[in-house]
Structure P
Amino acid sequence: MTVAAHTITARVRYPETDRMGVAHHSHFSVWFELGRTELMRGIGCPYGEMEDREDVYFPVVDLGVRYIRPARYDQVLEIETRLVSCEGVRVRFEYVIRDEGGSTLATGHTMHASVGRDGRPKRLSGKVREMLSSGMERERNRC
């Protein structure tokens, strides 16, 4: 399946590192969220608007990271985020974090459940599914 993809940059900040200047593993999930938020905004489906207008939330129900190389203090990271599926009550994103030279530092994924304000599973509405699918289609046509 061709997917929506978006790349942003971030710099490793001092409080994200240990005494050796290496980014702590927990920050990769934060960088995933940065990429995911910007992808959603880029395809015209910002989280805040989706939550307010459609009463749908996407809590993380599965997270996986494969660490390949360390990220270091003050290093510029490229965070590539792909929306790979939106079916039923599940939405899946995949990530690649690279350094400025293009070397892969980590790969990962998050799976999200679609839930209402009450926290109960909620099928994606036609409108939300259309916004996500149209974002995926725009990226397919851009490639």
Structure Q
Amino acid sequence: MTIEVHHISVNTTGKTDIIDLTPKVIETVAGSASLNGVVNLFIPGSTAALTTIEYETGVINDLKNAIERMAPEDLYYEHNERWGDGNGYAHVRAALIGPSLQVPVVEGQLTLGTWQQIVLLDFDNRARKRQIILQMSGE
């Protein structure tokens, strides 16, 4: 079994950016020595998350609206009192969705569904340069 570690860099603007990472992940997997295994993705930080979704404008807007209903930006968050950065909602949203994702790789291909893409959700209230850690394990 081999393990390869790669990094994917993404610049975000803040305010619930949803960015399709699928092409970059496919490119990384294609360059891997392993044909079968698993890709582990992890986003360091507590105001961003990873998930899968159909990357289509309607679904993206639906997801943004659902997230706003789950953890509204304009609620009172104790975190804002302590740090004064106004991004308490971003921490809650990221915790609800989670920082990591696993996708099996079979015969050199990600096993995503037809309409399924890997996305980064950046909830912070300011622009960031995010580094996603991609770990490919396989043979």
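Any read-out appearing in this document is the output of simple, stated calculations on the displayed coordinates, not a laboratory observation. None of the values given here were measured: they were computed from a predicted structure. Cβ atoms are built from the backbone, for glycine too; each structure is taken alone.
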Here mean projected area of the Cα convex hull in nm² has been calculated and equals 8.4, so which of P, Q was it run on? Q
Suppose distance in nm of label points 7 Å out along Cα→Cβ at positions 6 and 30 works out to 2.0; of P, Q, which structure was it derived from? P
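With mean count of other Cβ atoms within 10 Å over residues 46-53 derived from the coordinates and found to be 13.2, which of P, Q does the value describe? Present the calculation step by step, with values, prior to reporting the outcome.
On the way: P: 13.2; Q: 19.5.
The structure behind it is P.
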Working back from 14, 32, 30, 18, 7 (P(r) over Cα pairs in 10 Å bins from 0, in percent, for residues 22-85 alone, computed), options P, Q, answer is structure Q
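Rank structures P, Q by relative contact order in percent (Cα under 8 Å, 6 or more apart) and report only the one at the top, that is, the highest.
On the way: P: 31; Q: 55.
Going through P, Q one by one, relative contact order in percent (Cα under 8 Å, 6 or more apart) is largest in Q.
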Identify the structure, out of P, Q, from whose coordinates mean count of other Cβ atoms within 10 Å over residues 54-61 was calculated to give 12.4. Q
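Where does the value 51, 23, 15 come from, among P, Q, when Cα extents along the principal axes in Å, for residues 62-125 alone is the thing being computed?
On the way: P: 42, 20, 17; Q: 51, 23, 15.
Traced to structure Q.
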Distance in nm of label points 7 Å out along Cα→Cβ at positions 38 and 78 from the coordinates reads 3.5; which among P, Q: Q
